[in-house]
Structure I
Amino acid sequence: ENTIFSGVGKREDEIEYALKNNILAINVESFSELKTTLKVAQKLNKIANISIRVNPEVNPKTHPYIATALKKSKFGVSFKDALLMYKLAKKEKYLNPIGIHFHIGSQIFEKKPFLEALDKTLEFIKVLKKENIILDFIDIGGGWGVKYSPNDPLFPLEDFAKKVINKLKNFEYKLKLFVEPGRYLIANTAIMLTKILYIKKNEDKTFYICDAGMNDFPRPSLYQAYHHIEPLYQNKEDIEIVDIVGPICESGDFLAKDREIKKCQEGDLLVCFSAGAYTMSMANNYNSRPRAKEILVKKDKHIVIRKRETLEDLICREILGD
């Protein structure tokens, strides 16, 4: 009952499952999805609470893969289309429009784009009120920048929160506020350990070839993202510039390129920081590589919370034909 179901491509069976489990709202992202939600609600003879994801067309100035509120984005709908969708939902017996949502992107370090999106959305809610459509909540998404690099700034969360609360307090009517701070909360709660298998040198480069690759730690290859990496035991003071790479047969399989790091030797362990978000959740079995184990550490205790996969795990669902 506190769950909002988001995603640009929801299947009918997923919508049905959500409605049967009485979630708070289905976050609709297109006219077609609105019609599908209505169809499923009619089939179940059940009212579907909905919110609509609007696209406030704010440029968050982040990596293009994680900018989600531009006109060319697949996410959300324009305010113009949203108005038509709310009006349609208002007329339908099995649809109950109760909220509105936006999410402008990820890894954004300035509060200005968020506040601009909020202002635009609050103005639109006033338009809805004139149509006698009164909402219960506004979901302003997440995307607050996380400190991956020592040079990254801190997102001004306290000041941002004060401004958001002030805007909602002074709004025409009371709205519940939802936020999505997933990465911000957990990105820096975890590390990944990897062992240097080989150190390889040629005329131009030094490579630390590790036992973790792009399947274990996808963000550097996928987004050219920076993750701070250090030796677990820093016994040497000498610095060298290296490429830290994995064992997968792709040139895009790297954890860091041209990185200054304290000199290591084969067998040393490296610590890859900020692995709490979008590491295990994005890990995969590419190149027939079993996924790593996960260990939860609390004070002086630890427990394995996910077992290391085996080769048998990779083939256990395969079915041989006759």
Structure II
Amino acid sequence: MPPSPSVEARRRRRAAVFGAPPGLPEAGPQLRAVSGIILDASPHLLVLAAGGTEVRLAMSGDTGVWHGGRGGLAALRPGRPVIVRQKASGVVDRIWVGIGRVAGTILACGRDTVEVDMGPHRGRAHVVIPPHALGRVLVRHPRLEPGYLIDVICVGSPDGPRAVRPGTSQPGYRADDLAAPEPTAPVSGVLHGTATWFGEAGGEAPDGAAYPAVDSEGAAGGCADAPSGCVPFPYLSVGSEISVRNECGGRAATVPVVECGCTAARFCDRCVECDASPRGRIIELTPVAFAGLGGDLDAGCFNASVRVEGPW
């Protein structure tokens, strides 16, 4: 969803007083993205049920459709959940049909299945890795063994999520063997690293972000056993606002923290969507927020900067 007028006003006032952050060009606006259920589709019009209302979106011959890979109009069947991103003109740019993501610690492996612990907020997932996707997954996740981390982009099916491709590369360490930052490491007001997304098309999570360092004290909303991650984070609480900038696309937005991102804290990896990001997942966005910032859900990540002290 686009930023609220109050958030945009604060961003403009801050820029007028302080200017843009040093060394960064002015960020572009967030694109409109929406999550919904397909009601009808034609070559030029997509009709969704979204947020209790009917939404009609114009399409063109350039509109891209993903359904486990490159898709077409046939994938836009009524009843399927989608994430849709529009261009600045309002015409639909990309449609992701039935996309989802499973990231966490491997609990068990079968011949073509993986059981994954996604953390205390998201429970467990039973992921099918079909033969045609197994090779792609193994290239970047060579250790499909209990105790190691996994991150896969999936498409929904009657049997549950089916892996299509890896979301990022698998860290080389076991999930419980992450090296934490030194206690005296300085904490920056602007974090640099990887932004990913969590959830699925049609998911119930409110638009916003999961932050890896939500305070576990009091009613802040954090997890008592959350790892510290490989980046020194300032502590926040659920409901805090943070500003996220896509360094690959130059778009930025202020989003609320809606969940503790304790699973993200276990991934000390890099995004190579545009150059190599510093190590560490510094934010997980909901699919709508990620797509609105110009991220392609099937790519899995973008290089990001996160400001915890106010908007850009």
Structure III
Amino acid sequence: MTSKYTPLKDHDTPVKVLFTGYLCTVGVGYLFALIQILFTHGMADGKFGLSVDDIVYSYYGNRSGTVLEQQLNGAMKENAPEQERFAIMQWARDGADFDSYKDDGIEKIIETRCVMCHNESASGGVPNFTKFDTLKEYAKQDEGATFASLTRVSHIHLFGISFIFMFVGLIFSFAETTSTKLKCIAVGMPYVFLIADILSWWLTKIHPMFAWLVILAGMGMAASFLYMWAISLVEMWLFKPVFVSGLGMHYLQWRDNLKSDENKARLDKASVLFNGTAKQLERLAKLGLEKWSSTVWPFIKSLIKK
């Protein structure tokens, strides 16, 4: 049967260079995005490295302190000495009074340490601390990301990242070592995880128990991207050493063996077993959902009200 598409390894060299240039560029961009997350969200609890607490503080907030205190102990920790950071935090805890702002030297600290970035010409949602009223807003209880900022970031991510996955998926669709079914899953999963990731931000803003969903969705999105990215590059430039005479050869042999009658019968039995297990899990899930709605969630709401 004639192939309906040109495999990656058979494309003209200029096309492969074009595809490779794009994949390498977005790969580096993805890496820097992960680094940026480590230095922003990853510092929310004052410790380097992404954790559930970081996610909670970023979206739900650290309700035990002010926004200024949270930032000065987190991402902004290295921008001022401890004594000055403590003075700002103490001022915020004491009510962020304008007279104290002038008399206790807080204004001078802000001008020296903060205004270089937090000024009227700053972009990307950076607050303008040359205005006292703006600064005072950040001296209130830390409630995490605002709904306005979530709306702005959500639509940027949905539009921008969708285009990245569209082109990566388009290149990957020319792969020949991956079955059509697996291609469909690999191409579609990034969009599922992207929507789950954005949705999890909003859910975590409402309740911190959804912080795990942010991490899981991000990991799923990264895994999908990495799989398509790696397969595409390997097939373009390393097809023979990997899939003809290398480890990939064993995978292709295994894939072809699955098409034999004997293995089809085994797969049919496995499919029946899987479907039976899935039905049992579905029943358990419904039972768990009923218990959650009738018992667990009311209990959690009662704790929140307290």
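List of remarks:
- Structure from which 34, 59, 8 was derived, P(r) over Cα pairs in 20 Å bins from 0, in percent, options I, II, III: II
- Answer label among I, II, III for the case where distance in nm of label points 7 Å out along Cα→Cβ at positions 89 and 281, calculated from the coordinates, equals 3.6: II
- Read-out helix-only ellipticity at 222 nm (-39500 (n - 2.57) for each DSSP H run of 4 or more, over all residues; to 500), computed value -7500, structure in I, II, III: I
Any read-out appearing in this document is the output of simple, stated calculations on the displayed coordinates, not a laboratory observation. For clarity, every value in this text was computed on a predicted model and none was experimentally measured. Cβ atoms are built from the backbone, for glycine too; each structure is taken alone.
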